[in-house]
Structure I
Amino acid sequence: MKKINEIEKIRHSLSHLLAIAVLDFFPNAKLGIGPTIENGFYYDFELPENITPEMLPKLEKKMREFVEKKLTFKKTVITVNEGKKIFKNQPYKLELINELHKNKQPITFYTTFRKPKEHPSFEYQDENCKFQDLCAGPHIKSTGEINPDAFKLTTTAGAYWRGNEKNKMLTRIYGVAFENEQELKKHLDFLAEVEKRDHRKLGKELELFTFSDEIGLGLPLWLPKGATIRHEIEEWARETEKKWGYQHVVTPHITKSDLYEISGHLPYYKDDLYSPINIEGKEYYLKPMNCPHTHMIYKARKRSYRELPLRLAEYGQVYRFERSGTLHGLMRVRGFCQNDAHIYVQPEKAVEEFVNVMKMHEYYYKTLGIKEWWVVLGIRDRKNLRAKYHGDDKMWEEAENLSKKALKESGIKYEIEEGGAAHYGPKADIYIRSVIGKEYAIGTSQLDLYMPKRFNLTYTDKDGKEKMPYIIHRAPLGAHERMIGFLIEHFAGAFPLWLSPVQARIVPISEKFNKYGTEILEKLKQFGIRAELDDSNETLGKKIREGEKQKIPYLLIIGAREEENKTVGVRQRGKGDMGEIKIDEFLEKIKNEISHKDLPEGDNKKL
């Protein structure tokens, strides 16, 4: 524990040194906050100009100068008036001081001392100090405790003050820090790999998706190659669901507000909805979720126990108003297509059905090479029962107990999060971790005892009596957008063969073999292989490099010998030259790999 505390103090102290360095270059900078984060720190500034990447080494150099001077940190408790006087030209600090005073919290600041003649151009409240900052600490005693070779400024980003898009956008400068140079290098290598796998970067390079200001924030456009991946995942899910007893439905993109009054999403969920559309005097909303619509499909006619469990699935397009500051590539968008389903089941079979749903999660993730996943079961916040949640205590206790029982029987690792429930029932969120350690909530499964009563959903049991089913909401693959964004990073763009937009590219060594290349192309297409012919007038080396850059699984090199022998020279992604092979033999190999959904070797090992 001591080791963690000391490195945290070092990181926090480095954030102050960063602020001092920025003030040396921009004396009129306005200071935000500078906390520690995992592996490092950041500081937010309002600056007169943008910080360029070239500026970061200059700031680092200045920070190392401060480290060498062995500056000391001293904590002081001050009054509100003293704080306002010290930070009279710092509006963000004044806001924090007023808030601390309102909440009756102590106002503390740290002074970093220096010799006054070192920087005579700076005038502070205390002539013997280098820097004063509103801060709760803790800090190290002296910058001499910092290893000057074990920290680095990494990047800059825009950040709204206090995370609110209504506030001013500040400049955030990030840094990392460790106890020694070796740990720093290891982390920087890791960050380079993370950057290389960034789905936004790869999405552009591989021509998978794009965004348009004219269309709007958070509304992705799928390019042909990205749409191919999306289509393959959806087809796989549809076929899987059919085998597991699901039927598929389709619901509209807009709905009258009446439906969300029934479901209870209005007014509870209103902040996440787009503004209503007035049509003939009625308010309509863009659909934010599929469940209320599917309930109306269930309700379209009388149901018998013989039909249950009734599994209704939909790849449903939904729209939610995410704040612009939270949008992030495909990972957080405003319009997305969800791998949704709602299962209407007899109460006594709810646990069994829930376990089967978890088995489906397991099947999907195993096929996709996702080895690390777990469940966070959100239950009620028992201190805030009536204000946030619908339904009575008996209903909630049964739903929570059944959910826990099902998760225990499934053998899936899970943890409890108090306060994480949906407004109508407990919520089992599924988290997955990629090979670079990024974690995402990708899917969900929920046992719902509330909506059947709300929508008056019933079935006739074998004793002839009308009873209410329980509902299981499930989305094991989550949204296309987030899942594909995750997979781009997980596989570094080198998708398994069955998901690759282009599975094979034919590469003639010169133009005179284009005709033979066209023959191979047509044969591959006849067998459903996504193939293309590189008939450009480029050198063989450049064609191969371009194919590798596009992460195409197979490059088929053809020349005079291949044309004469009716073969292809195979270069397999990650393995290199595999030698000459008959085209029919290659077809058999590639078809077998696709049908088994084989994972790429070496591309998704944990880093």
Structure II
Amino acid sequence: MQTLDCPEIEPETTAIEVGDIAGTRPQEPIPDAFIRQLREQREINPRVLLVHAPDFLYGTYDAEVIKRGGAYSYPPTGLMFIRNTLEGLGAEVRILDLNFEILRATVKDPGFQLESWREFLVNTLEDMQPGFVAASVTCVPGNPADPNYFLTDILRLVRDRSRAVLMAGGAIVGQENAFFLENDLCDFAASGEGELKVGWIYEKLTETAETIEPQYGLAYRFEGAISHTLGRGNGGHLSVNLLDVYPKMSLEDYWPLGCLNSFSKMAGQPAKFCTIQLNRGCRGNCRFCGVFDHMGKGVRQRDPNQVIKELRYLVEDRGARHIDILDDDFLGTSKLRPGLLKLLTFMVELHEKYGTTWAAGNGLVAASLDDELLDLFTKSGCIGFRMGIESGNEEMIQYLRRPSNKKMVRRASAGINKRPSLFVSGNYIIGLFGKESFREILDTYEFARELNLDWAGFSAFQPINKEGQASAKDAGTQRNDFVPARDNTMRRIDSAENPVSGFDVFGLPDDVIPNSEQIKEIWLGFNVTLNYIANKNLRPGGNPDKLRRWLDALLITYPGNPYMPLFSALACRLLGDQPAIDERLELARESTKASEYWQWRMEQFGLQSFLKSFPSTEHDVIARLEALEAKAFATRQSELTVATG
């Protein structure tokens, strides 16, 4: 097969210094007595099992959504990096992706029950008899003390069924290492990137030649005290070659089982997707974010020539046609821009030759988005991306330490809006630190309305880093899903309290600080009003086909939601597609009729009238939506009138 020509360039990186990983407390090196104790108590051998915990909470498992392809399904890239490092040390490594195993069993076995997931782990332990087990979880919010938190349950099961050395990793482990160690759930709790940490411990315990320098960020418990390792390494291995690992991964088996995100669903179902990572870390140190805690200071770039080789293999040899960017800061600093441009130029060639598409699910930094990059995005087949904005309140933006200000965001949004083929969502957080007033929250809504992007991805604040946890503790803010509607299998916003809801949320007093239950209703009111009723793609000059494809993608994950098919039907009215209107409108009516909850919500937002009398013309769609948006703000105007006398 013909391959694309890519002359190599020299990569550049930013430096990481000792102590850059936040939250670690360097102590003495691991005592020899602790290493001897582990050798005596554990059955150490060169076999290593790497376990990927499910990418959902136990209580949100939904077999129907999984069967529709709406669950996350992607190879565990972090464990693939670790596998490559360990195999280079002579270890025999196996990855058990429990997320994949559960999805596959749900789709293929009509009798599968979620509780049976333990059999996958027990059978693997019995078959492999590993000397080391490392289990990790991606950014799945929750409480590790919950008996149904998957990672906790996985570690307990390994403890019961194996005498292997046990290590836990992932962002939540770095934050809660004392919990995992004090409850004897693991021997080591890793903060930050893990491949060199796992490799270092493997070398020490197997008494092989120590080729990896001591690593910091490993917590362990010895003689009743918890200590953290002292070392120069940062746990990340930028020179890892995933071409050694990909042939051992059944990538094609992932494609029919789910998606990467809504962008990959827009690319087609099932999408032949793959993931790549160019940069690690982020230039920012935002107060709300866990990336700095987990990955340390600054951005480090892998050799773009290596990333290009991996991407060429994934597309040309494995048939991938949609690419998802895993980077937390894909655009990186100006020093790293040559590597970014090199990769994007190669992706232009891929798109022209194979029709590949790509998307970035993590928020891009607006400060780096210029015309040169946006042109490369469109030429390289970019479906869309998210842009990190977070707040529209000037004081809050400064407090958050955002790497972009409102001027930069406005400039980037203007460039985006000149390129209608891109579907771009702004990332916003409401209820920051449990202390944000409604006026500050409303500033974010108004800024999102001004920017006029395709979507406003509102999220409820979650205390996912040490600073956020400390600030939110007094306010009673707990870890839940960032999107309140994903907290349960019904995909509903329920509350034991009686918060203000519907359009009435716009009438909340400026100085009120909403609690977590009220934040859920504000989230829903903002989401329905801005993303649906006021969406620019349902207005003159918009792109209704782009919105239709996005809503149809969302509907895969939210099958009982009636306003998604309703607004998809409105987009189809603007497109003049009557059969598509009939199909979506019928689905919206059936979903509403089947649920008292949805009947209430549809009536609350004035949407029942669209089901009873659907707009017959493009003009009718626009006029009725504009009237409904005005109604949403009538409550706000009434509140302001009362406040000013």
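A short reminder: the numbers here are calculations on the coordinates, not readings from a lab. All of these numbers come straight from a predicted model, not from anything done at the bench. Cβ atoms are built from the backbone, for glycine too; each structure is taken alone.
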Item to check | Source structure (of I, II) for Rg and Dmax of the Cα atoms in Å, for residues 361-416 alone, computed value 14.6, 42 | outcome: I
Next on the checklist: Out of I, II, which has the highest value for distance in nm of label points 7 Å out along Cα→Cβ at positions 177 and 425?
Outcome noted: I
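Suppose semi-axes √(5λ) of the Cα gyration tensor in Å, for residues 153-440 alone works out to 35, 26, 18; of I, II, which structure was it derived from? Don't jump to the answer; show the numbers that get you there.
Details: I: 35, 25, 23; II: 35, 26, 18.
Corresponding structure: II.
Supply the structure label, taken from I, II, corresponding to distance in nm of label points 7 Å out along Cα→Cβ at positions 137 and 329 with the calculated value 2.7. If you can, show how the numbers build up before the last one.
Details: I: 4.1; II: 2.7.
Going through each structure in turn, the value belongs to II.
Taking log10 I(q)/I(0) by the Debye sum over Cα atoms at q = 0.10, 0.14 Å⁻¹, for residues 273-456 alone from the coordinates of each of I, II, which one would give -0.40, -0.77? Walk me through the numbers before you get to the answer.
Values: I: -0.46, -0.94; II: -0.40, -0.77.
That value comes from structure II.
Of structures I, II, which gives 1, 7, 10, 12, 14, 15, 12, 9, 8, 7, 4, 1, 0 when P(r) over Cα pairs in 5 Å bins from 0, in percent, for residues 65-224 alone is computed from the coordinates? Walk me through the numbers before you get to the answer.
Details: I: 1, 7, 10, 12, 14, 15, 12, 9, 8, 7, 4, 1, 0; II: 1, 8, 17, 20, 22, 16, 9, 4, 2, 1, 0.
The structure behind it is I.
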Checklist outcome for this item: One of I, II was used to calculate Cα Rg over 2.2 N^0.38 Å, for residues 345-552 alone, yielding 1.49; that structure is I
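Comparing mean projected area of the Cα convex hull in nm² across structures I, II, which is largest?
Values: I: 35.1; II: 28.9.
By mean projected area of the Cα convex hull in nm², the leading structure of I, II is I.
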